[in-house]
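Below: a set of structures, written as structure tokens.
Please treat every number below as a calculation from the coordinates, not as lab data. Just so it is clear, the structure is predicted and the values come from calculations on it, not from any experiment.
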Structure 1
């Protein structure tokens, strides 16, 4: 294992035995043997040949459909489960935010359970003495800390579990849907804590169905599909491939694309003010995106849209015809739709565009083509250099006398 790696997995596999037909008691077993109907078992591979790694200080996201092996993978990294094959190396103190409150005794008070839970992580009592007030304040349970936890609601129980686990000076943090804990205010506290961990160089592995959260936090993302790694790479790429799988595109082509194709996006062009194809602009130039489409039948109320991404994967904006109040009653056959930006506000850099067409509910994709075209904004349009956009605002200086006179 390289010294720069906190987590390194190679060909890790884990399987379970599933009984399709199982004899219950002794009588059932005897009858099954006499009648020639033995128990029927199947092998379910929760993980199969999973290889991935995370450098120290990195944030790794794990995504996939329910049952794809995400939680099993976290439990193996945490040491809760042992793999049936492969090699795993974890270098650092691990704090698991998996089953929050695991180890709590319902008959003990919240205070006593804080010390009990910390001791299960190997943290000395004197360390918790120093951090106890901070742990309780973070949980927001000051008024209930001396009550038995059997009287806690499930949300209070989980909040206390998160608070203890988040204050144990970890080097590696494993998170499994922990952001569903508590109300919005407490969730914000949890997010701030995760950002604190990132700033401290803590390695983080996060499992969540909140893809926006995963994209915001993660440096790399692993997409699991039926126990196998389908994609391991930049967050934006892995999430796009997950969308493709969720839409029924089981086979992944070189272009990331999904949809049922009642409306098909047949072409995408980027044009300048004169209608000429180009891939280079200056800040302030006119930008035109031309989308060509075709249909297999008449389709009512389609919604065309685009998504603009910076080179680092940041999603900058995502306008569509519904949000821009440009209703399209019907499309039938071939056609084109254009999106025009009169003064491009982007600062120099590389950018990518995804285009899509959905039904009226925005739940059903007819065609979604991810990062199908790229373009560059070059120097010369603006003297600004910091950030991604210019606001084209104006500065006005007034003396105090002028302010008072107004």
Structure 2
């Protein structure tokens, strides 16, 4: 596919035959690789050498460097050529594996900046955090005087990695069928420690929350509640009405989170962001929560946002496992409970070991878990109706848990 020259807003030359171009199609910005920029201007695909050219480029520019309106932060200084392979799973952006060593992700749907990933990855790398795909480079672009946004990332390739919804669902099904919770508790114990290590590595970004922060969290939660009421199915809509006072009181508690430690957390942590490769659990996707405005995604939040997100997602795994495994949900209840208990206990234990026990705010968990379920209702209602069965089951279970 030819990329018209008049749609190109800016270019970063990667080599003699390849550029990374920021294009504008009726106001929709994209970062796309182009081959033969001075001739046919073909849209580069896996196998055309653009991803490999980027690997050479970042090796030639280690550290932080500016190239016009592009900024490159590279943690590598060596290059060896590799064969390109596409990642064919459906995803918002476009990823290419190079030489079974690295993954290049082109941001083919640019979001408005600022983008949280560059700072978070830099902080984690400086702290020596290794439970993530090894960051090789991040590339950002600034539109004029506006905040920079992410246009490409390069990370180490993890062969055989399995996404969290798959490995966790299979693990829960096996535990429910056998009654053996050993693998569940051991894995969630490891995951709890990984999340604690993540927060310990991000502790350098800690500040104290202000009244304005707390009001924003409270207001956002009630906005989500209003949207969820409008989009929920009949049963959950009735449940939200029946328990309106309790739901409101739970969300209102977010306004009390004043002068508490907050940090550059992951921001969108759930099981789907945790890859499993052999016995390693690896956290991915530091792009922030997509339901928030870009300017809010970069703001610090309580560490409990991440803990609540990963805990509640385990309950969602149980719901998915019951459906996919054709199991009675009752058989998944002890698996869910054991998984959440193991993760929470391991998280708190490791956080204390690292000297950062003060980051945890236990009283925030009920409101943040509830908010996550409400967000699932909104997401399913707007984007993925077939997912609605998850919050349909999760909301009554959570309300029953918190009221008992």
Structure 3
């Protein structure tokens, strides 16, 4: 089990109140393990085991609980009024109407509630209405590179082993079970299983898709074009050229389902001069580079786009909201906003012979931080005052700061 203190601390900091903690993320990224780590923390704090109620709706013993009334009865039997209890509920989206039951529990019992789910729709509609101001979302992602190194027992300052470790991370991604697998065949099989389960269970089944041809072709297209501006119309044309018949309405619906399953993230274009979002094409990034490899049958892809995908996910992990910047005809790969400010990020596998990457950043008319992230090492550390940072150094920056403390 790989410890994930970044997420665990968020649960600890918001415990013992009536705020419902909603852990969301793609299947197999570590939500259930985080729940177990939280349970272990509670036990370590002296909380009695019978005051901690853990329910997993993917487990065999709860497979028959699939209605609001059944959930109401189950929780009524487990909860006791008049004492502090902790309710940990895994994959609750399997029970339609769970929102009303959980809200009733929040109102009627002295209970700390944590729930997980693998679909973004659980946070829309009725949940927002019933629980307005009474829940926080804790998004969780596959392992960061720093967490990957922890799982491999590689110190963040082991310069000799870091290059090979990053190549493995780039190819196989950060799903915990894949990271700790003993050999490449097992890693490949695990990734294929995760990918197929997401498509079949979290996308096709939920969207009532019977013919998977369009869905599989769309997913492969998106995976092969991470970091590129695309539109539904362009996708339709590409798939039809490959003799896959579809239309823009179907593509847009499937794109929504893929986002809901946290398999892909759509990033909008933001006009830095006009200060508004453009209605034109956006970019899609996949939740894990290992799944990208599976989706495109392990064909080699554009190295800069793969790197861009890794940087995008790391920005999300660090709590940034991320857009693609547009300044007249110039594109800024990422405009990352946080409560502490804004950072502009250009990503390139290797610096070009010209100063194109830094020139784009220099045109941004404000004084927020601007950096270039690259996969190569250079003897210089900046161009025109803009830091040039190797991706491994950037990914491990926070972990190395902790080592030096």
* To do: Determine which structure produced the value 22, 17, 12 for semi-axes √(5λ) of the Cα gyration tensor in Å, for residues 222-301 alone, calculated from the coordinates; the candidates are 1, 2, 3.
  => 3
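Kindly point out which one of 1, 2, 3 the value -12000 was derived from, the read-out being helix-only ellipticity at 222 nm (-39500 (n - 2.57) for each DSSP H run of 4 or more, over all residues; to 500).
3
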